[in-house]
Structures are given as structure tokens and as C-alpha cells.
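**Q** The next part holds the structures, each set out as C-alpha cells.
Read-outs throughout are calculated quantities, based only on the coordinates presented, and are distinct from any laboratory measurement. Computed from a predicted model, the values in this text were never measured in an experiment. Cβ atoms are built from the backbone, for glycine too; each structure is taken alone.
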Structure I
Amino acid sequence: MVERCECVVVGAGAVGLAIAHALAATGREVIVLEAAETFGTVTSSRNSEVIHAGLYYPPGSLKARFCRRGRDLLYPWLRDHGIEHLRCEKLVVATDEAEVDQLRGVQARALANGVEDIRWISADEARSMEPEVRCLAALHSPSTGIFDSHGYMLSLKGAAEALGAMFAFHSRVASGSVREDGILLRVETGGSVGTNGTRGDESFELLCNIVVNSAGLGAQALSRAIDGLSPASVPPLHYSKGCYFSLAGRPPFQRLVYPPPEHASIGLHYTRDLAGRGRFGPDAQWVESVEYTVDAGRAEQFYASIRRYWPGLKDGALAPDYAGIRPKIQAPGEVAVDFVIHGPETHGVPNLIALYGIESPGLTSSLAIADHVAERLNGA
């Protein structure tokens, strides 16, 4: 038996939740399909929980536009929904002359992206703000913050449900096909438990007018499983693992402290949670599969990198914490790639939007991405 649905969003991470809310706000009937047991269990819950100001990204790119706009939307959302957050500010620090040159590039990109409150400060001013930091110069970003990402996602889910959106967890889209009357999705569920204690899988089919593929690490696999979508339009997927180490003892900084960005990440930075606990990361390690163990041996690289801007880091102060996987489109050694958001003009399927490579600053950008998707589907 085939059920009919106006709009399906696949994936209940922060971006999928924001899209579901944006589409439900237009009056559409929305169902969110999520393979996991609840929302935000993958990329959205394995990050730094930072509200990025929009410093690093090439001017005019989707990352630059959505981060800047997303930041401006996110702070009011958090305030209006009572979600804990803190505009804690950030220093991006240069510890040698080469990094000073990199810092000037970051400043130029930030200004081009409309981040007008970014400010170049001297080493003395940086130390007056953060006495334990070591640098030759720094950029001060007063718009950077941290927030409760789980509370944020819960608020998005609640707001979407208040507008009529429905959520189906343990619901994996196994395949799909393009038909004249819509997009047929075949969904497998794993929520039923038999009398012998084993979990039994069931399946159903949904015929949809609109599909949004916001499946994160699974977005490419989902698109390739839809018969009628051009396989040539699906970009590659590469896994970049990022590990975090927690800091024992008194936190050294009140603000976030970042080195200049690296090729595959924005550097081994210091961040904190809303309780004031400190941590460092993420690093960048290309891997072949999704797994989240943190190798304690990687701490050696952390100590060396962190001591460039915090010489006071003591031996034994770092402990393995958690890891996440970035859904990279570029391969190791290739130039960084922008967010990719494909519509019918690219893949040939009417009323289907597919999102790929939504890594950092995807969390900050989520509300802006949602508005963009809703606008592209306007009138669909």
C-alpha cells in the first residue's frame, strides 16, 4: 500500500530540522524520515557547538553567505526560544610571521563577507584580554558564541510539530524512484520487537510531491539509490574525522582561541562549553569508514599544536573526549569545496533538493540554509 505525502525531509539533523520547520511554515504537509532513534545523533551532535561569525569562507560562497545570515538568525532564535547560549567572543591568533600573513587574509575575507565587527589587535591587547595566550597579533571576533545545540534542535522539532510536521524515527529510506506523479520512497523501519526479543524490520512506501535530501553523511548514498536521478550529478564523499580532547583543571581562557585555519579544518582550537569546561580540537584525519573512537596517541600532536599559542599547557592535562566525521566532497590534498545544494536543473528530478557536504559552518548556517531551500521550492 502506497501512502501519499506532500513533502518529505530525509534526515533529522540540525539542517533537516530547520528545513522541516521552514517548509511547514509555508503550510505544507511535512514528514521527516530519520534512520536513527532520535534527531541529531550524527554530525549535529559531534561538533564544537560554536556560533561562527563568518570569518573564513570565500566571499560569495554559500558557506560565507549562509554563515553570516545564519548567525544573524540564530541568536534571536536562541533568545526567543529560551535556549542557553553565550556570546563569548573569539581570538584568532598568529604565533609567527607566516601566520600573521594568514591572519591578514582571514581579516580580508571576513570584511568581504560583511563581518564588520572583526578587529585586528596587537599581542599586548590580546594578552590583556587573555593573559595566558602567546601570539604576535590576533583578530578579535565579538560575534562568535557557543550554544546548547541539543536544546536548539529540540526547539526546531517542537516548532515544526506545532506547524503540523510529523517525525518518523527508525525510518531509513532504502531506495526511491521517479514517477510521473511524484517521487516514490521505499522506507524500512526497525522499530518492532517480536516475542522472542528480536527486532523485526518492516517497510512502507511514500509517494511524495517534494523530497529534500538532508541525510548528511548518507546524502550521496540516498541520491544514488533514487532511480531516475542522474548518478553523474552526485558528488563524491570523503570522510574527515575530527577528534576532541578535554582539558583537566582550570580553563586558561574566557574566549575561544583559534589558530589560523588549516587545509582541511579550522585548526586545533580552544573552545568551552556553557558550564565553562575547556576542550581542544578538532584535528583532521582522513578515514575510510565512520567510527568515533579517539586514539589517545593523537594527544602528542595536540600538545605540540596548542603550545604554540598556550605554552602553559601541562603534560597530562588532555584526555580523549569525542569525535565527529566531516562529510567532505573534496579528496585529501584537493582545494576545499563549498556547500552543494542541487535542484532539478542539476539532477533532472522535479521537486527534489539534495544537500551535500554540509560540514562546518552547517550548524550556524542551518536557519539560512532552510530559508534558501524553502525559497527554491516556493510554488512547487
Structure II
Amino acid sequence: MPTNAPLNRKLRMGLIGGGHGAFIGRVHATAAILDNRAVLVAGALSSDPKKAKDSAPDYDIPPDRAYGSYQEMAAAEAKRPDKVDFVSIATPNHTHFEIAKTFAEAGFNVVCDKPLTFNLAQAEELLQVVEKTGVVFAVTHNYTGYPLVRQARDMVLNGELGEINAIRSNYIQGWLRTRLEAQDQKQAKWRTDPKQSGAAGCFGDIGTHAYNLARYITGLWPQELSCSLKIFESGRALDDYGVALVRFENGALATVTASQISHGRENDLFIEVDGTKAAVEWHQEEPNKLIVRKNGEPHKIYTRNGGPYLSAIATASSRLPSGHPEAFFEAFANIYTAAYDAMIQRASGAKFETVNTIYPNIYDGVEGMLFITRCVESSQQNGAWVPFRHPKSRR
């Protein structure tokens, strides 16, 4: 139960997923402890009980806290005096809802990978659970953790770009140019399976990142969208390419493009934001530079931790001097450390912000699921404009 005393210890973490052969589970485990504010003490690392327990030594999880299922873990941890403070969910999409619901209802804070759930109905139900229980809930749209993304956000909020007119946000990959899922490649197999991934493939996997980045930086409120999704690899069940056009309440337009079939492209997430006073451009594969443009002036390159021109939050999001690259793990860690502040406030009985947070929260997760849902609906109607605004989206 929350108390009014400060939390003078590291937060205790439980990991769901991340067993042998996993990618994102190891990222979560590394990022969560990067700033020495948490320690991984328990886990249910696979849906296969034997694999779950066999994977525990990889994370130095003791045998008595290496659980064969998340249900077992939730029940056992709830009875311990040293129970985990939060769980990180690093599992395929179709499992997120039941896991998150189980731990939230038991009073545990949750950090969940994106997309939030398998479908919109689950996301809305999970939102009700989080609002009822009052747990801290973070969603790892990790690209919002990059210092220069936060710098761009502050520049928009401070009016340095003027009124925002247009956004071009793109996430381009090439790894699914061939049907790797037919070769039983683990990451490809579940991402292209409608029973595990949900209604969208590429757009659910990475298109949501591109959209979230546009929303995070600009703060604009969407009104409607038109989308076209495409399967280019014959025999694949879900989209591997797509383009959406989003119209915002202020009249601005955003294009969101996502591809997993573009030769030679790796994780090329990039965004351009055009304002009436200036424009900015940021590339995830070169994350320590932000390009700022104004007509009639030389282009400026802002560097991470590069000087007093950076905002306080951008500076605080850096760990190394400029010129020493920071990237993916550190961005993930910035999501965690912001969520930790809220977890500590909750544990000490203090009020904490749940809506307008620096880390992506449950409301952002619900909006991400609405984005996927509306994109699929529009594409099924040959790109028809559909309304796009969730009544509980954050203001």
C-alpha cells in the first residue's frame, strides 16, 4: 500500500517475455537498469514454462522467482513482502491485454511494449482498468525518448516553428522484402500473423511509431484520416506497406508512410515538421542531430547536449557529452526513468500526472490502437476519409 515515506531503494522489476531468441526483452532489461534506479528480480520469460525457467540465468533471475507463467508470477509476487514494483511486457501483441490487465488489477505498475493491445476494444477496457486502479502505465514508444526529439517538441510548444502546417513522418525498412515468415523466422512469423499481430502488419508494427512521433512533437489533434495499405509479397496475410494522410484540427496535414519491403533500408524512421516560422528534420539512424531551417538563413544543426540553445528536458535526457553517440538503449531508458518518477510518487502516496506525461502513457497507447483501427477501416473502403479522434485522448 502507498505510504507517505520516500522510496529509498531501487525499484524492483519483473520481466514478461524476453526468453531465448527474443530481441525486445533484452532491450527492456538493459534500458530499465541503465541509470541504476531499478533491478530485475523476477520474470516469466516465455509462454513455454521450461523455456521461461531455462532463460532466467540469462538475466540473473533467481530460481525461486523464475516463473513458468505470468499468472503464476502475478499471484506469487502479490504475496511477497519484497514484491516487484512494476512489470515490463515484452511479448507479441495478442498477449499484451491479458498480461497488463492481470498485473494492473493486482496493483502493479506496468511498462508495456507497443502496440498497446490486440484490438481497440481491449485497449479501451485496459484504459478503464488503469484509471480504476491508479497504477502507473507507460507504453514504450521509445523514439520519444531521444533528446533531440524532445528538443523539437519543446521548440514547437514554445512557438519557435510558428503554426504547424505539415508533417512528413516515415518509417522505412526492408527486412520483409521476402517472406521470412515462411522460413519460420521468429520475428517475422508473429509480426505477419493476424492471430498474433492484429489487424495490421507493417502499419501496426512501425507505422504506429511514425504517427506517434508526429503527435508527440507537434501536439496537434487529429480529426480524420485516409489510408491505403498494401500487401506486396504474395501470400502474406498482413500489409507490408502503407500510406496515411492525417488531417488535424488546425488544418495541418501529415503523411505517414511505413514500409518493410524497401531494399537496403534498415530502421529509417525520420520526420520533417514545417511551421510558418521554421522547419525541423530528425533521423533516427542519425539521432544526435536535429536540422533547423529558416528561409534566408543558413541551415542550423543542433547536436545532442551541444549547448545552451537546448531545452532543459533535452539536456536532461542526455548522459554523455556531445560527440559521444547515444541512441536506442538510452532513448528506452529515458522512457523508464520518467515512468520511475511517477512510480516513486505513487509509492509514497503523492499525486502524479497521468495524462500530460513526458513518457507515452495509456492514453497514447489507446490512440495508437485507434490509429491502426481507422487506417484498416479506411483502406478497406479504398482510402475513404474516416473520423479519427478518441473521446479519451489526452489534451
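**Q** Can you spot which of I, II the value -0.47, -0.66, -0.97, -1.25 was calculated from, given it is log10 I(q)/I(0) by the Debye sum over Cα atoms at q = 0.13, 0.16, 0.22, 0.31 Å⁻¹, for residues 227-282 alone? Walk me through the intermediate numbers first.
**A** Numbers: I: -0.49, -0.60, -0.87, -1.25; II: -0.47, -0.66, -0.97, -1.25.
Answer for the origin of the read-out: II.
**Q** Comparing mean count of other Cβ atoms within 10 Å over residues 203-210 across I, II, which structure shows the greatest value? Don't jump to the answer; show the numbers that get you there.
**A** On the way: I: 17.2; II: 26.8.
Result for mean count of other Cβ atoms within 10 Å over residues 203-210 over I, II: largest is II.
**Q** Still on this structure: Where does the value 20 come from, among I, II, when relative contact order in percent (Cα under 8 Å, 6 or more apart) is the thing being computed?
**A** Details: I: 24; II: 20.
This value belongs to structure II.
**Q** Any idea which of I, II comes out highest on FRET efficiency 1/(1 + (r/R0)^6) of positions 179 and 267 (r between Cβ atoms, R0 = 41 Å, to 0.05)?
**A** Details: I: 0.30; II: 1.00.
Structure II gives the largest value of FRET efficiency 1/(1 + (r/R0)^6) of positions 179 and 267 (r between Cβ atoms, R0 = 41 Å, to 0.05) among I, II.
**Q** Work out volume of the Cα convex hull per residue in Å³ for each of structures I, II, then name the structure with the largest result.
**A** Sorting by volume of the Cα convex hull per residue in Å³ in descending order puts I first.
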